[in-house]
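Okay, got some structures for you below.
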Structure 1
Amino acid sequence: MSEPSLISQGLELMIFGMGVVFVFLTMLVYATNIMSSLVNKIAPEVEVAPAPARKPVAPASTGIDPQLVKVLSAAVKEHRARQQ
């Protein structure tokens, strides 16, 4: 029993691996923050003026041509009659 068991070796390896990942991710966060601040110093973000708001365009005519309604109604009736 002087040798460490497989369970204790596994736990030791797991803790070591988690520590390495934690250190790597911490360094990655700091590196990202440093790069972000450098980019902002070198090339600051340019503010773009908002585009002027466009007024909605009213339709040319508000009514529908009655002749067009008659023609479309006749076409629909003809189509339905052929379907039956």
Structure 2
Amino acid sequence: MTTGVAYRLRTGLSYATVMQHEHVNKAAEIIEVLRYFFEDVRLRRFPLPFAQLSFYTVIESRGPRLERCASFGQAAQGVSA
């Protein structure tokens, strides 16, 4: 039984609707944001090393760009930098 069918039988709700809200960001969008905030971003994909053929991406980020983080935090709070 697939996840979608099992979910519908258990809850009576559409699994597709849940997934639309659960998976808001695409991997490429997340990677772009991490590269903005970190100096060193490394990716590992599974089971194959290609973006289009992998199911999972492990992202390791190092070297935070603190000035960008602080600037973003202030902007999010409505404080001018």
Structure 3
Amino acid sequence: MIGHAHTSDDPDDIAALVAPGYDAELDRAFVIDIIGFDWNCPQHIPALFNEQQITQITRPLLDEITQLRAQLSQREGM
């Protein structure tokens, strides 16, 4: 996430962040204004498998699904 942080003395900001049952008195909150995000940032999440490897790994599963669907279709037609 990319954002800008600032402190806030606003009681509404502080109240929104206090966990239920937390007895300490808080006098400020850190608020982060999010200006951008990238859930799957390729810079920090390396690809472990390439497309060819994934296809090779999943091909038997996809073939089995196709076969099972054909069997189910035949049984439903009986």
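We did not get these values from a lab; they are worked out from the coordinates using the rules stated. Bear in mind that the values here come from a model prediction, so they are computed numbers and not experimental data. Cβ atoms are built from the backbone, for glycine too; each structure is taken alone.
Out of 1, 2, 3, which structure matches 2.1 when distance in nm of label points 7 Å out along Cα→Cβ at positions 38 and 70 is calculated? Write down the numbers at each step before the final one.
Values: 1: 7.8; 2: 2.1; 3: 4.3.
Derived from the structure labelled 2.
Thinking only about Rg/Rh (Cα atoms, Kirkwood Rh), which of 1, 2, 3 has the largest value?
1
Another question, if that's okay. Quick check: 0.95 is what I get for FRET efficiency 1/(1 + (r/R0)^6) of positions 6 and 46 (r between Cβ atoms, R0 = 41 Å, to 0.05), calculated from one of 1, 2, 3. Which structure matches?
Answer for the origin of the read-out: 2.
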